[in-house]
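Values in this text are rule-based calculations from the coordinates and carry no lab data. None of these values were measured; they are calculated from a predicted model. Cβ atoms are built from the backbone, for glycine too; each structure is taken alone.
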Structure 1
Amino acid sequence: MLKPNDLETVTRWDNENFVHPWEGMGSIGENDRTFVEGGEGVYVVNENGERLIDGPGGMWCVQIGYGRDDMAEAIADQARQLAYFSPFNNTNSVSSRLAHEIAARTPGDLNHVFFTTGGSTAVDSALRFIQFRNNLLGQAEKKIVISRHKAYHGSTYLAASVSGKERDRLWLNKVDGLTHFLPDVNPMHRADGTSMDAFLEEKVQDLENAILKLGADKVAAFIAEPILASGGVIVPPPGYHKRCLEICRRHDVLYISDEVVTGFGRLGHWFASEDVFGITPDIITCAKGMTSGYVPMGAAIISDRLIADVSGDASRGATFSNGYTYSGHPVSAAAALKNIEIFESEGILEHVRAVTPLFQDRLKALGDHPIVSDARGMGLMGCVQCFSGDEDSLERDYALGGMIDDHCQANGLILRPIINMCVFSPPLVINEVQINQMFDILAAGIQAAADALSKG
């Protein structure tokens, strides 16, 4: 808890000096953000000492919950022993062990782990590796990446260029000619009378049509989140990823599965690509839950087949000149190893699978509310999309999301409002009592917003 004088001071510093991600420039210097000053389990503590359920799990990342002494000790022990090594010139046993442990949990032949600083740099590295490979194979024109409307793959230049959230792209440049975006895969927006099977065929055909139109000799990769997370927890129709992988194989297009959100337990498995969606991609990107958010780290995990294309005699003496000062950082690696240990000793993956039915039942029940247009999710991911009553008023939709968010915070729950959507992905250690409490508060917040709307 911050004392009033201290709160006034740090609020001023926050507004004068801290430029936040996705900063609204019209209100910069005038924000009144919640200060998160502590945390334990699934709860965070605000500046007033109040405990709130962390609905977004930080930013899809605090899998094992807050305040873990065992994690803090693992981080501290490694920092005392060795805080840093240069991955360009040396190696380290902790980082090497982590690479081995990750490879042991990935599908198929995805055994080569390229460590990065987070999800954006993991996607950047995956894309740069594909460009590098195709150059070595004499396919310099095979560079186009197919992505999807509403996709989010990061905020570095390459990753942002393959992201399809339209409002994120209004005022920032992107790499011209790199990306082709497929239409929305959200089943909520399928035409009236269109069955889910017919919608699946339409979405799969979108991909093949794009490859044929652009030319398979020009298309390098298809990048897809198993579930479009920041786009609003969009779950494609059943069988979508498997069918898309078949098309990619048919046309010699690589498949990048962006598991920055779904990896490390969010759907009850280490990785969702194979165990949930039945695919073995060429590259998996991950971050977030890899260290449960305790320290930054990410990775691009590359198949043996792709590495074989550019190594040994096939390398032509080339160097993959991509990397980061903090690639394989030993303190981050120690945190990731402790994270894996905690997952296994406490049965966290099994716990996620056990509580998912209740989570999804409570989520789907909110879909019956008159102002809820859709309630969707999978595993411990959910989105409740609300409707202000005015299709053309973005301002009203923002206001609606803000009303729900304000009510929930006042009653002990932090959400992630995305315009008129309430998105949540709580720590994986959440129990059934806490799940019910979370959805009770959210339901009351939706009702309070509906009452406010009815009064004009």
Structure 2
Amino acid sequence: MQIHFIAIGGSAMHNLALALHDKGYKITGSDDVIYEPSKTRLAKQGLLPEAFGWYPEKLSKDIDAVILGMHAKSDNPELVRAQELGLQIFSYPEFLYEQSKHKTRVVIGGSHGKTTITSMILHVLKYHGKAVDFMVGAQLEGFDRMVHLTEENDFIVLEGDEYLSSPIDKRPKFHLYKPNIALISGIAWDHMNVFPTYDIYVDQFKIFVDSIVNGGSITYNEEDKEVDAIVQNTENSIRRFPYRTPPYHITGGQTFLETTEGPLPINVFGKHNLSNIAGAKWICQQIGIDEDDFYQAIGSFDGASKRLEKLGEGTSSILFKDFAHSPSKVAATTAAVKEQYPSKKLVACLELHTYSSLNADFLEQYQQTLQAADIASVFYSPKSVAIKNLQELSASQIKVAFQREDLQVFTDPIQFERFLYAQEVEDSVFLLMSSGDYGGLDLTAFLKHLGA
């Protein structure tokens, strides 16, 4: 097959292009900008476009399918040409379904934790030599790609994102997979630019549960009342497997999971990660990994890339960076770090970077999310607010929203950096939470400052 990618440089798109190239498909693509590591990875396989931009002449009747990425717009010249030619046009999730419709599809959904749970499942399966196809939203240690597709594997494990499928397909991605085995980790309002109310957002998960094939299963976090209600009220003929946070304890900065064989030391920590482990265990058991084998493997899981990642530590200080930016993730991550290091001072720094987080109407969702921190700060760029056409924010607005009077708010990267360097290093944990970079903060230099 000959496949053309419109917006081939995206994180998910370029991984899919590489996976199909490995299967022997002929791949072409275009994009107006491609960043690292996508650029180098595509170049190594001869898939990097010769020039950046959109070239309708690349489209012809010889192309079997076009895959359209979210980075493109609905009036993209190549998309228009593909439509004129009557070519088959797929969104990313549509094409993944086409590749897996004869497999057992395992789809991991939820507002938070889905990348980590998917990563845990893949780690356990690889540990025990069970080959599966997969798509996950982070680069995993021991895996070359975020997407792997074969003809022979019986299972495919998919991270089920609730964001839109493509510029011309406004359905959430996870509505298109039709899972045989599904999981929902939790629901907390996100993507306000797409789902303007909480109820509309919750409805997407109801549709997801109803999309599970008859006789399939839903594994779900019963501690989340919204998730529990959706699963209990669905009329879909599916099996239900509830899970909850398992017993654990922390001794000397080490988390131990309580198992039938005794305490098991694990490398991740925090109540949310223990809950993630419980969900991953249920899924692995449905794929054919028994409980003892699951525990044997999960002890060596170090976490998904950018998820509560320890960047380094000095004599008595530690630096963590987390992809967290939504309220539920910020609260869970902050509480987890404080629980793990109760005797250390926790300096928590959040960057408001996404459309929802910078929206004045959404800010109240962050109330008390930084309460576990001894010192808390928020950084945001007024330019980002302007680019997203949102109303201006003020420091007082943010303090009121977070319900923390001593919250320090920064809009200048230099001032934020000075604040960070002014903090006491001894017996401190620094937690940076963002999908951005705090206006260009040099993390390597800060690690040296900590003595790492």
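A compact table of results
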read-out	value
Value 3.7, calculated as distance in nm of label points 7 Å out along Cα→Cβ at positions 153 and 193, assigned to which of 1, 2	1
If P(r) over Cα pairs in 10 Å bins from 0, in percent, for residues 313-360 alone is computed and equals 20, 23, 23, 20, 11, 2, the structure in 1, 2	1
Entry that produces -9500 once helix-only ellipticity at 222 nm (-39500 (n - 2.57) for each DSSP H run of 4 or more, over all residues; to 500) is calculated, selected from 1, 2	2
Per distance in nm of label points 7 Å out along Cα→Cβ at positions 25 and 217, the highest-valued of structures 1, 2	1
Parent structure of the calculated result 31, 16, 13, given that semi-axes √(5λ) of the Cα gyration tensor in Å, for residues 209-320 alone is the read-out and 1, 2 the choices	2
Origin of the derived value 22.3, 73 (Rg and Dmax of the Cα atoms in Å; candidates 1, 2)	1
Structures 1, 2, by relative contact order in percent (Cα under 8 Å, 6 or more apart): label with the highest value	1
When mean projected area of the Cα convex hull in nm², for residues 97-232 alone is computed for each of 1, 2, the largest belongs to	1
